[in-house]
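**Student:** The next part holds the structures, each set out as structure tokens.
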Structure 1
Amino acid sequence: MGSKYKKASLKDLGVELIDCDHKTPKAVEMGIPYIGIPQMDNGRINFDAKPRLISEEDFVKWTRKANPTYGDVILSRRCNSGETVYVPKNRRFALGQNLVLLRPKGDRLFPEYLRYVVKSKEWWDEVAKYLNPGAIFESLKCADIPKFMVPEPPVEAQKKIVEILSAIEDRIELNQQTNQTLEQMAQALFKSWFVHFDPVIDNALAAGNEIPDALQHRVEIRKKAHALQKQKPNIQPLPEATQRLFPSELEHTDEASIGINGWVPKGWQTKSVDECININPRVSLPKGTLAKFADMKALPTSGYGIMDVIEKNYTGGAKFQQGDVLLARITPCLQNGKTGIVDFMDEDNEIGFGSTEFIVMRRKGGLGTPFISCLARDENFRNHCMQSMVGSSGRQRVQNACFSAYFLALPTTENVLNTFQTIVAPMFTRMTINNEETKSLANLRDLLLPKLISGEITT
């Protein structure tokens, strides 16, 4: 059924197109985000997806022409041509190459309506109409975009459409923010126990044991943490029973990449990743079998929920099962943090498949899914993976050999690992529940969107 509303061009609706500067500013260590195509994530800007940082001086230069303002929509002209994200409130950033701003003006278009109409079938019909093929990427011309024809409901109807859809998206965003917080909590505990060895350093300080000079920076951090605990009673230390699970001494290994400058908890063992985690395990899935499928786009850059899972016949790709962790092996997806947990299978032995650019990480021994998930997002581990990448520019891939060259320091008994699992498991359960609700809400939004935009459902 066609739209009950008349259509008008973006130009006639008063939408201004503002092109970006066609050059890239110098990166700095501390600065203002410079948002590019990799940071466009399901209609939102993902500021956690490691955007380039630029100086204040360059920010002023790059925003003279195109200064992203709340209510604007950012459109990608290349790579994912036609994809859009909205500009949130109270965020300063500059616009990267191959992006343009769509800025609603005039009285025919309620500004926030544009945020939703660019997700409609009518929008993607226009994208397909004006898409230009290229040797590497398809693209849209700035001169063509103002010609896009979109439904024009009465302004009051536009406002009602926005009210309905934004209520759904607000709940989705709340779930995503909650999951991000839960992930950060789990990640912080992982780093504290298995990267920085804070409980070991605390025990060493309490026992008066000598702590090597190479670890003095961690000693100072722990002393400050203890002082903060005394000032703020709501910050609780580890329970004594948990603290006793850790040794009170550290020992040096011959491999400087292990632990902190080669120092690890005394008595712990060192194992390579591929020794304690099953990397790309072999499972059988006959070609033509109907199975659950997830592509690279479905993998999140924060949180672990894999969205937009479909069913299709198996033709090839990475195979996975319930509880597996999926890690992107190709640039820029790895750099952007794309990682997800397979929690959507109906049965534990059910086999699904996905992109050939997935690395599948499966539980082995005492390392459960939460531990592997935290490792997959750990900065040290990801940097190690990135250093192993080979291939042409823009298509570099992680080499499997890197998993035998990255070592973990692990307790010889499972008490510490079991305790870690007990603490973080409820966090991951909550994230899974939130993911399920988010999927239901997203399906509702996607069901309502075309009906509201077309006028099939009137407001």
Structure 2
Amino acid sequence: MPAVEQDLTQGSVTRKLVRYALPLVASSLLQAIYSITDIIIAGHYIGDVGISAINNASIIMNMLTQLAIGLTVGGNVLVGQYFGSGDHENRRKAAGNMLTVGLIAGLLFAVGILLLGRPLLILLQSPTLEEATAYLSICGVGLLFIFVYNSLSAILRGVGNSRIPLYCIIASVSLNVVLDILFVAGVPMGGAGGAETAMRAGFHRGLAGAALATVIGQAISCLTALVFSLRHRADLGLLPRYLRPEAEMVKRTLKLGFPVALQWTIASISWLVVLTLINKYGVTVSAGNGVSNKIRDFCQLFLSALTTGAGTMCAQCLGAGLYDRAEQVMKTCMKLALAMAAVIIVVAEVFAPQFAMIFTPDPEVQHWAVVNLRIEIVCQLFYAGMFTYNTLATGSGHTVFIMWNSFLNCIVVRLILAVVLEHFLGIYGVYIACGVAVASSVPVGWWFYRSKRWMTMKNIH
């Protein structure tokens, strides 16, 4: 078997899951550093206006990034299931077609955000409209790299290779941090100029510099993944005959991926509405929410990466007809995820003030960040359950179930509860609603697992 591949259907479940998931965890954490670095630099060199602007723009960028991930889920599931079943010709077709779809989608969304970014920020009632528009316009260019990178990453993960995406992210994040320091903070020249001196010494100023650093970093991760993948192009399905779209394979990919993309869209829309409620309370509260979001999302990546790895393992196991092993993967994942969530909650509750101080020196912004974080971080236990049950749904191709479960959580519960509680409790009600909403997905996931519906695979035939 070529070194680029790894069979996840054999050996110790715990050992295989941990070894496969650890690079995914590391990749996800490093990927999160993109926006975290922007927030930290903005907080210290631009102020609460910079944090608020990045927070508003990032909500939109995160929505589109999750769309990219969602669309590639279909290809990842197909690649994993075909790999498990030994159908390597269709595996290569699925991989090549996914890359083509990712390239086209990336171009379309990059153009779309350039045209519609400002109107979307107006709808959000962004208190820092001009600054957020400038940041978003530059970041929008990076959507092409985001879609292509995620397509290549999904192909590699589908054949059991989680190491190469990690190496790509290490290269891009390292460059992004360096460029953020140069473009925004600059190189201090000495003397009493302080932050202003640093700003003058930089190649660029303000949010535009932060956005440019992010896009360059994303380009590097994309190009690095592309260079490696082309070295194995025959086995990974990157030859011209596999890249040429086939209607049936594209249909299968989109049938699996579109519900996941729609799931993330639903979740993002709910967060957009929530952000609109938060923005009513002004720049300081909006900035505090931005800081809290970055800390919470960073913590949650441990769970997300672990369960993503479990989903790929389930896809390979189900493709090979190993239903008992797939169930064992899910149970092992649940134990690890709940343990992770417990540690995350304790650490975040205890060190919330210290985490907030990393992002901003403003005491008022720190206060609102801590308030938000301490309320919402408790729901990580529910995320652990929801993500774990979704591994079986993803691996078996039941992505429509994930979409409807997301609709229940994000629209029926989160939005309605946020509007109602905000009326009675103000901003605290919004935070409580966001923390409680995800709990509604756990019993639905448990029902899906107990129903054994995941034992009926979808869409590889």
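Nothing in this text is a laboratory measurement; each read-out follows from the coordinates by a stated rule. Note that the structure is predicted; figures quoted are calculated from it, not measured. Cβ atoms are built from the backbone, for glycine too; each structure is taken alone.
**Student:** Where does the value 16 come from, among 1, 2, when relative contact order in percent (Cα under 8 Å, 6 or more apart) is the thing being computed?
**Tutor:** Details: 1: 16; 2: 24.
It must be structure 1, since only it matches.
**Student:** Now for a separate question. Given a value of 0.35 for FRET efficiency 1/(1 + (r/R0)^6) of positions 107 and 291 (r between Cβ atoms, R0 = 30 Å, to 0.05), point me to the structure among 1, 2 it was derived from.
**Tutor:** On the way: 1: 0.05; 2: 0.35.
Attributed to the structure labelled 2.
**Student:** As an exercise: helix-only ellipticity at 222 nm (-39500 (n - 2.57) for each DSSP H run of 4 or more, over all residues; to 500), calculated from one structure in 1, 2, equals -28000. Which structure is it? Walk me through the numbers before you get to the answer.
**Tutor:** Details: 1: -11000; 2: -28000.
Source structure for this number: 2.
**Student:** Related question: Going by FRET efficiency 1/(1 + (r/R0)^6) of positions 227 and 419 (r between Cβ atoms, R0 = 30 Å, to 0.05), which of structures 1, 2 comes out largest?
**Tutor:** Values: 1: 0.70; 2: 0.05.
If we compare FRET efficiency 1/(1 + (r/R0)^6) of positions 227 and 419 (r between Cβ atoms, R0 = 30 Å, to 0.05) over 1, 2, the biggest value is for 1.
**Student:** Comparing structures 1, 2 by distance in nm of label points 7 Å out along Cα→Cβ at positions 155 and 179, which one has the largest value?
**Tutor:** Answer by largest value of distance in nm of label points 7 Å out along Cα→Cβ at positions 155 and 179: 1.
**Student:** Quick check: 0.97 is what I get for Rg/Rh (Cα atoms, Kirkwood Rh), calculated from one of 1, 2. Which structure matches?
**Tutor:** 2
**Student:** Of the structures 1, 2, report the one carrying the highest value of FRET efficiency 1/(1 + (r/R0)^6) of positions 75 and 323 (r between Cβ atoms, R0 = 35 Å, to 0.05). Could you put the intermediate results ahead of the total?
**Tutor:** Values: 1: 0.35; 2: 0.90.
When FRET efficiency 1/(1 + (r/R0)^6) of positions 75 and 323 (r between Cβ atoms, R0 = 35 Å, to 0.05) is computed for each of 1, 2, structure 2 gives the biggest number.
**Student:** By the measure FRET efficiency 1/(1 + (r/R0)^6) of positions 139 and 371 (r between Cβ atoms, R0 = 41 Å, to 0.05), tell me the structure among 1, 2 with the highest figure.
**Tutor:** Working: 1: 0.45; 2: 0.90.
Ranking 1, 2 on FRET efficiency 1/(1 + (r/R0)^6) of positions 139 and 371 (r between Cβ atoms, R0 = 41 Å, to 0.05), first place is 2.
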